[in-house]
Structures are given as structure tokens and as C-alpha cells.
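Engineer: The data blocks that follow each hold one structure.
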Structure 1
């Protein structure tokens, strides 16, 4: 009984600690389709800057600017609400769609290694929509 009591906070808090992914385009979970998601609950506010979790799963493999071939990526983007721009600050790349399996690479991008948040080949104005959504959090 004591073990159950000690596990209870973990069982209750566990589901609450998960991301609340909002799908911006595509059908989440379908490996044959591309989709983009953001987690509005992950937004961290620091003045006019925001940090937000973004993830992209692709229908076909893509090769990034540094030669890395991947099918899905989970990233953090830094959003500058004054400039209305965003850049990736970190990314975890997966060889499989839907963020499955061991990551094939984990990268951090410092201020000198600017990786603009963009969604090449995907429909819609996803980057501006993501910036608008992130900048709406904590706005006065």
C-alpha cells in the first residue's frame, strides 16, 4: 500500500507533463503524410522573446543543410516577437517518421548558427502562424 501511495503522484502527474500537440497541417501519426505540430503549452515567455516546441514528420526523407538525412524532427524555436521571426535553437532528428526510434542526431544551434524556422515544401504560411501563436502567449 505504501508503494502505491508513493507512485500515485507519478501516475497523476505523468499524463499532465506530456505535450499538448496542436497539428497545424497534415494528419498526425500517419507515416505516409507530412505534418507539423506545435505545443502551445510549452511556450516560455522572456520579454518579447518566446521559446516554443515544434515538430515535423515528413512523408519522404529529407536532407538538411548539413547533409543529415531524416524523416522527422522535434525542435525548439526561439521567436522574436518584435522582429516577427523565429529560428531553431535545438533539434532532435529521427530516421523514421512520427519521432520513432533512437534519434540519429541531436543538435544545438548557437546565435552564430542561425537556422530560420521554415517549413519548406509544406503547404500554408506555417512559420508566420507559429510566430503569431507564440507571440500571443503572455502578450499584454
Structure 2
């Protein structure tokens, strides 16, 4: 398992940069209007709790069937699968299926959220966001 460094070991300047990039990433995601594909219900709920308004699809059917369904409503889609072995393989399968239906897959948001928040499973994104906010507030007040 890959370890991502905790927020406690970075400077306030680095935190502020991460905060800015995180805001930009989430704003770009919202403005794109692209549907998001996640592995499970808890992933979807966590994204909704942090304010993601994009339509979120559960990958609860074959990647081919889901990609066909998405191709009817969008020409691009964001893939937010977990970073475990299963999630990595699923990401690749979904990406290939989207391409086959002329839908442009976006895995960049997935990569950025991992880098910015240390997310390994997307069901934890709301908790990771909360930890990040507390770290910034703590450094401002402390």
C-alpha cells in the first residue's frame, strides 16, 4: 500500500497552495458539468457531502453498459475509483469503455484529489476535507 504524507508535516505556505489548487480543482469539476463515475454509494454520498453537484453514476453494471448510458448524456466523464488494486483495474476498464463510446474520460481529477488530500478511497473524501480544513484553521489560530 502506498502511503501519502499527512498534513501535519507540511508548512502553512504549502497548505495554502494545496487549498488554492483544491478550490480550483473542485470549481473546474463543477463547471465542467461532466458526470462522475464512482464505485459505490458511500463514495457518492461523500462527494455530495463536500458539495459536488455533478451527476454521479455508480459503477454497478458493466463498464460497457454504463459507458453507453453516459454517452447518451455527455461527451466526457470523470472517473473517481479508489486507489486499491480493484479500483485501479476498474478505472482502466471504464476508461477503455468510455473511449469506445466516444466519451472522453477524465482521470486527472482523481489524481489531483489523491495528491491534494491524500485520498485512497473516495468514501473518505469528506473526512479528508474536514481534516484539511482543521489543519488550516489550526495553523491560522495557533
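Laboratory data are not the source of any read-out in this text; all were calculated from the coordinates shown. Keep in mind the model is a prediction, meaning the values are calculated, not measured. Cβ atoms are built from the backbone, for glycine too; each structure is taken alone.
Engineer: With relative contact order in percent (Cα under 8 Å, 6 or more apart) as the yardstick, tell me which of 1, 2 scores highest.
Structural biologist: Answer by largest value of relative contact order in percent (Cα under 8 Å, 6 or more apart): 2.
Engineer: Given structures 1, 2, which gives the highest value for distance in nm of label points 7 Å out along Cα→Cβ at positions 109 and 125?
Structural biologist: When distance in nm of label points 7 Å out along Cα→Cβ at positions 109 and 125 is computed for each of 1, 2, structure 1 gives the biggest number.
Engineer: Figure out for me which of the structures 1, 2 the number 27, 22, 15 belongs to, where semi-axes √(5λ) of the Cα gyration tensor in Å was derived from the coordinates.
Structural biologist: 1
Engineer: As an exercise: helix-only ellipticity at 222 nm (-39500 (n - 2.57) for each DSSP H run of 4 or more, over all residues; to 500), calculated from one structure in 1, 2, equals -18500. Which structure is it?
Structural biologist: This value belongs to structure 2.
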